[in-house]
Structure P
Amino acid sequence: MSKWWRAVATTAGGLRSTEVTSRRTYFTIQAIPREVSGRRVSSRDRAQGRIPAVVFSQNYVQSKPDDPTSIVAASSVSRKFLLTTERKQIKTIIDSVDLPFFCSTTFPLQIRAGSGSSTLLESGKVLPIKIHKDEETGKILNLVFVWAEDGTKLRVDVPVVFKGEHECPGLKKGGYLNKIRPSLKLLCPAENIPQKIEVDISQLDVEDKVSLHDIDVHPTWKLLSKNETIPVCKVKATPVDS
């Protein structure tokens, strides 16, 4: 189910709006524990069609007392498990949710005693926070998850999606869209993580912009930026060749 929040602001180009989307997904990631780590063990797992992974609980602290946006990960972690996941399943999931949104989507995780085992060792909801890929082949080498249980807050890098380009007056006049912030950092409850933030540029003229303060996020979310006047995007005039 989708939830929508809309914010509007008036600019020189007229009315613009931003939309924030939050969506749950129901893929269940199956994993099995691995007792040891290391390059040789990881290479063996990958050769068997599995991806080394780790999951842990992460707490966050405010590093500067006078700056509420200075949210950083605490040095200690808990509920940590070394795992492997099936490459085919992860590929299917990423193909279904699209790679840019993989790290802003939560998934159920089941850790079983072994491949094909019915014995459930641990389960819960997780958020992917890092994908390590081979630079040459593009294959996923490692995955990092954090537990995303209801009632906890997580720092999430949420992708920004721009819409309304076909209707944008500034683009019709030959301008181009300068996408300044491809994602926004949020601190939000694990049960209400937005998969993406949609920014409507359909009313922007040349030199109009959308800034962070134009995005009216849900009251339970916190934008982790000191300067909310920073532009997210701007329609700029195309330079004329001399």
Structure Q
Amino acid sequence: MRNIKMVLEYDGSKYQGWQRLGNTENTIQEKIEKTIKMIINEDVNLIGSGRTDAGVHAKGQVANFKTNSEIELNDLLYYMNIYLPKDIIVKDMREVSERFHARYNVKKKYYIYYIYNHSYQSPFYRKYSYHVPEKLNVENMNKASKILIGTHDFRAFTSSKSKKKSTIKSIESIIINKNDPIISIQYAADGFLYNMVRILTGTLIEIGNGTREINDIYSLLDSKNRAEAGFKAPAHGLFLEKVIY
């Protein structure tokens, strides 16, 4: 049996997230699995590096599936990019070790969030950035982000109510760049909790607009209370940038 690894890019605007759902076919996983079946006439189970939420995009999602098909990978790649919806493409495809697992073997993930910081929103960026009309203090956002780097309990920054799953994660870097009117926030970590990047971003925006103090980050980490952290930034500004193995 062959194990096939793919790197994917998609516009998540109209999809109900990555994960296959029982009540809809409108997910990224479902669209790709059905396209593969149409080409090789075989059901496959596509494993993603993680489950992007409804409306979240990806520049470098990684997935794998196992198959008995002997189709040439160049042919499979070619036909997939013909038959997939135009807002999903396969950037790369290769055969890997049978033991490779797109989710369990992840060492690091990069997410990037885009903010359009201008008095009015651009019609060209509105689908792929969050519009914040008031001027943000990027220097204060940067100072606050440095407190988040390292290994912490991020329970205050997740929407998950599970008591079983550990909420301790290690953030390697948070890089905030401003190229007027776009502010980008890139996060690199060994993994992320449910909605973690969006809640961190909402909290940093509140520090940037002056409704929170920089040192609030310390109390939020100590509190482990979701209700005390910032708002959850909208999905459409978020991209899964790349996955490292």
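All of the numbers you see were taken from the coordinates with simple rules; none came from a lab. What you see is a predicted model, and the numbers here were worked out from it, not measured in a lab. Cβ atoms are built from the backbone, for glycine too; each structure is taken alone.
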**Asked** distance in nm of label points 7 Å out along Cα→Cβ at positions 120 and 224 computed as 3.1: which structure among P, Q?
**Response** P
**Request:** Please state which of the structures P, Q yields 10.0 when mean projected area of the Cα convex hull in nm², for residues 80-191 alone is computed from it.
**Result:** P
**Request:** Given a value of 0.35 for FRET efficiency 1/(1 + (r/R0)^6) of positions 40 and 104 (r between Cβ atoms, R0 = 30 Å, to 0.05), point me to the structure among P, Q it was derived from.
**Result:** P
**Request:** Assign the value 172, calculated as volume of the Cα convex hull per residue in Å³, to the correct structure from P, Q.
**Result:** P
**Message:** Given 0.7 as the derived value for distance in nm of label points 7 Å out along Cα→Cβ at positions 136 and 176, which of the supplied structures P, Q does it correspond to?
**Reply:** Q
**Complete:** Note: helix-only ellipticity at 222 nm (-39500 (n - 2.57) for each DSSP H run of 4 or more, over all residues; to 500) at -2500, derived from one of structures P, Q, originates from structure P
